[in-house]
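What follows is a set of structures for review.
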Structure 1
Amino acid sequence: MNPAIDAPTIEYGTLAPLLIVFGAAIIGVLVEAFAPRYLRKSIHVPLTLLSLAGAFALVLVQVLRGQVSTAPSAMGALAVDGPSLFLWGVILVLSFVCVLLINDEGHFVASAASVPGSADEEAAESVDNGSGHTEVYPLVLFAVGGMLLFPAAHDLLMMFVALEVMSLPLYLLCGLARRRRLLSQEASMKYFLLGAFSSAFFLYGTAMVYGFAGTVSLPGINQALSAGSGLDPLLMIGLAMLGVGLLFKIGAAPFQAWKPDVYQGAPTPITALMASGTLVAAVGAVLRVFWVGLGNLDWDWRPVIWVIAALTMIVGSVLAITQTEIKRMLAYSSIAHAGFLLIGVMATFGTAEQNAVSLKAILFYLAVYGVTTVGAFAVVTLIRDPGGEAGHLSRWAGLGKRAPVLAGTFAFFLLAFAGIPLTSGFMGKYAVFTAALDSGTQPGDPIGGWMAGLVVVGVIASAVAAFFYVRVIVLMFFSEPAADGPAIAVPSTGTVAVIAVSLLVTVGVGLYPESVLGIANDAASSLFIR
C-alpha cells in the first residue's frame, strides 16, 4: 500500500493577486481560441485592465488590513513579505499603464507569421482594423504574472520557473512591431538567444548550489553557508552562474549588450513594459538571492558586485553619449540606472537595520524610476515618421517649437533621469547614495570603506549622463524644426492619461517624497531572512 501523501498547503488569500493575473491570462487564451476575431479586442482590453486593477486592489487590502504574511507561502516556495507586496503593487501599476499604451492602435503587426513586405502581409494589413495581434494581451498577462512571481520566489527552482514565465512571452512580444518588421524580428531573436543562454547559466548555477547545500531553498542555502566552508568550488561556480543569469535580466555590464537592440526593435509599449516592470522584478530577484540566500557569503560577492556596479554605471553613461537613436539612448540610460540600483544592493552589512535602510532606498528608486520611464516612452510613441516612430535624434530638432507641451514633458522626464533636484529621480539617487554612505560607516566591515568610492563613481556617472539628457533638451528647444519634420500623433485618451500620471508622480514625489518613502520603509522592515 502506498504511504499517504499530504495535500499541499496553499494560502489562496495571500496569493490571490498572483492567481488573478494568471487566471485572466488563461481566460485570454480561451478568448483567442473561441471568440470571433472582431470581438476579441473588446473582450481582452477590459479583462486585462480589470485583472490588473483587481490584483492591485487585493495587494492594497493585504497591506491596509495588516495581513502581510509572516511566513513563507505555498509550502515555502514563495515569500509574500513586505518587499514582495510593494514590488507587486509597483509592477501592477506599471503594467496597467503599459496596457493603456498597448491599447493604442498601430503598434502591433496584423500578421506576425507573414514575411515582411510580402503579399500576405499586405493582405493582412488591408483587412486589419488597426488592432493588430490580440494575443498580445494574454501574453502580457503571462509576462506580468512571471514578473510578480520572480521577486517573491523563495527557492531557486521556483525562481527559474518565474524567469521563464516572464521571459518567454516577452521574446514573442518583441517581434510583433507593426513597422520596421525586420528590426523587430531581429530584436526578438537576439533577446531569445541571449535570454536562453542566461537562463541556462541560472539553471546550471542552481544545480551547482544544490550540490553544495543539498537544497534549493534560499534560507536553507544560507544555513548551509553558515555551517560550511565558503570556498567550496561547487558554491563558487554556482554563485557565478546565478549572478550571470540575474545580472543579465537587469542589463548590468558586461551582460548589457542585448538591451539597446531589443529596446530599439520592440514595439515601444513593450519596451516600456520591459524597461519598467521587468527591471523591478529582476532587481527584486537579485535582492532575494543575494540577501536571503547568500547573505552569509557577502564578503565574497560584494567586491564582485562593486566592480559590476561601477562598470555598469560607466558603460551606460559613456555609451549613451554616442547614441543617435532615442530608444537606444534610453536603453543605455536604463543600463546606467541598473548600476545605481546595484549600489543599493551593495549597501548592506548583514544587520536587519542596515538591510531595511538599503532596501527602502531600492524600493523607492524602483517605483519612481519605473513611472518616469513609462512616461518617457509614452511620449516617444507620439513622434512619428511615415515608416514608424521618429527614432533618430535629428528628427526631434525643434520639437519644442512645434509641440511645446509634449517637448516640455519629455524634457522633465529627462531631467528626472539625470537626477536634477525637485524631481523624483533626484530623491531616488539621494536615497540610494545615502544608504551606501551610511553602510560604509559600519564598524568591522572591511568592504564598507569602498562604498564612498562607489558613490563617487555614481556621482560622476550621473554628471556624464546629464550631458546627453541636456543635449536632447537643447536639440528640442534651441534648434529650428525641419520642414519635413515628424508628425505629432493625436494621442489616445489612454496615452494622455499615462503621460499625465507619470508627470504628476515625477513632480509630486520630487517635491513630497515622504509618503512613498514611508510606504517603502514599512515594506522593507519585513523582509524574510529565514
Structure 2
Amino acid sequence: MSSAAVLAAEFQAPSFEYSLLSPLLVIFGVAITGVLVEAFAPRGSRYLLQAVLAVLGVVGALVATVIVGLNLVSRGGGTAHGSIAAEGAIAVDGPSIFIWGTVLVLSLVSVLLFAERRLEGGVLSFAGQAAALPGTEAEREASTRGLEHTEVFPLMMFAVGGMMLFPASNDLLTMFVALEVLSLPLYLLCGLARRRRLLSQEAALKYFMLGAFSSGFFIYGIALVYGYAGSMNFAAISAAVSGRAGGEGLLLGGIALLAVGMMFKVGAAPFHAWTPDVYQGAPTAVTAFMAACTKVAAFGALLRLFYVAFGGARWDWTPMVWVIAILTMVVGSVLALSQTDVKRMLAYSSIAHAGFLLTGFVGAQQVADVGIGEITSLQAVLFYLVTYGFTTVAAFAVVTVVRDAGGEATHLSRWSGLGKESPVVAGVFAVLLLGMAGIPLTSGFTGKWAVFTTALAGGAWPLVVTAVLFSVVAAFFYVRVIVLMYFSDPVGEGPTVATPSILTTIVIAVGFAATLALGVVPGPVLDLAAAAGEFIR
C-alpha cells in the first residue's frame, strides 16, 4: 500500500456537533448575511433589512439556545449535562448555555437601541460617514444627506458571536480567537458616534491601543502555560497543574499574564483606564451593549479559565484576585464620587461592580445556602451578571433621552430638576440607580447578597467586609444623582426629555421591570443558575 493510501486510511475527518453549536452558527450566519446585505442591497432599504435581520438572528439563536439547554438538562436528569464539541475546542455545558442566553437577551434589547432613529431626527445615532474628518465639508454633506452606517448591525453580530464563543472556549487558542472576534468590532463601533466625533474617535483609539496591549499579555501568557503543560486544552492544563512537579515559574507567570488580559476585559483595576474614556466617547447604544454583554462574556470566560484550567492552583491565584478585587472596588467607588458626567459615573460604577463580582469569584465552590436558595459561587456570579446587565442597559437607554441642543445632555448639571420636567424618566432612572446601589427590593440587593454570602461561605470575610463598606460609598454617588433630579433647581433652561420611539421605550421598560422583578422574585433565575450546574471538566 502506498504512503498516500496509508495516510488516507488513517485520516479522520473532524466532527462538528452542529446541533450543539447551532446558536453560534446562527449568529455568525446572520453576521455574514449582514455583510452581503451591505454589499448588494440598495442603500435606502439597508436599515430595515439589517435591523430585522439582526432581531430575527438573535431571536433564532435564543430559541436554539433554549433547545440545546433543554436537551442537556434532560440528559443530566435535572442539571445540565455538558458536552465537548468541535474537536475539543468548545464546551457546551450548563454555564455556557446560561451565559449564551444572558448575552442574547441583552443583545436583543441592545439591537433595539442600535435601531433607534427618532432621537436623531430620523437617522441612526451613528456617523453618516465614518471616514470623513470631524468638522469637514464631507461630514456635513453626509449629515445633510441623512447617510447612515448600517454596517453597525453585522459588526454587532460578530461581536455577539465572539461573546458567545469566549466563555465556551475549552482551550486557550480558541479563547484568544474569541477574544479578538468580540473586541475588533467594538473598537470600530466606539468610533462611530454621530455627535462629538473627536471624542468618539479618541475613545476608539484608546480602546484599540490598550486592547491590543492586553491581548499581547494574553498571548504571552498562553505561550508560558503551553510551555508548562505541553497543551492548550483546559483538561490537559488542569491535569498538569494537579500533578505538577516543577516549572512553577512558567505556570505562575502564565496565570498572571492571562489574568491581565482577562481583567482588562472585565474592567478591573488597575487595568481599567480605558473604561471611563471609552464609555463616555462611544455612542451610548454601543456603551450599553458593551457595558452589559462584554462583562457577562468576560466573566464567564474568566470563571471557566480559572475554575477549570487553573482550579488546581486555586491557592496560588486567590491572593491575586483578592488584591485586584479590593483595588477595583476602591477605584470604582471613590473615583465615581468626583465625576460630573453621567456616562463616566456609570463607567466607574461598572468598575466597582467588577470588584463586587470578583468577591463572589473567590467564594465557596461547594453549595452554600444564601437564604434565597442553595447555590455555588459560580451560580451567584451568573445571577449577579443577569441583574447587572438589565439594569445597566436600561440606565444607558435613559441617558439617550435626556438631551439639549448638542445632543445627549450627559453633564450632571443638565439633570438638575429632571424630576419636575419628566417625573416618569426621573423615577425610572432613580429605581435603576437604587438597583445599582443594592437597595433592598431591587435586583442589585439580591445579586450582592448572593455573591457576598457565597464569599463568606468560602472564608473570604475580609473581602466581604470591604465590599459592604464600598457599597455604602458607591450608594452616595447614586443618591447624589437622585437628589440632583428631585431637589435641585434646573440650570438655565433646564433638562429636556426627548420622546423616543417604541424601540428605546421597550429597552427601558424591560430593564426597569427586570430590576424590580429580580429583587422581589429572584427564584426563577436562581433556579436556572442552579440547573446550569458546574463547568464540564
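Every read-out reported here was derived from the displayed coordinates using simple, explicitly stated rules and does not represent laboratory data. What you see is a predicted model, and the numbers here were worked out from it, not measured in a lab. Cβ atoms are built from the backbone, for glycine too; each structure is taken alone.
Among 1, 2, considering only distance in nm of label points 7 Å out along Cα→Cβ at positions 195 and 459, which has the greatest calculated value? Going through 1, 2 one by one, distance in nm of label points 7 Å out along Cα→Cβ at positions 195 and 459 is largest in 2. Each of structures 1, 2 was scored by distance in nm of label points 7 Å out along Cα→Cβ at positions 291 and 515; the highest score is held by 1. Among the shown structures 1, 2, from which was the value 3.9 of distance in nm of label points 7 Å out along Cα→Cβ at positions 83 and 227 calculated? The structure behind it is 2.
In terms of mean count of other Cβ atoms within 10 Å over residues 355-362, the structure with the greatest value among 1, 2 is 2. Tell me which structure, out of 1, 2, gives 0.35 once FRET efficiency 1/(1 + (r/R0)^6) of positions 155 and 411 (r between Cβ atoms, R0 = 41 Å, to 0.05) is calculated. Matching structure: 1.
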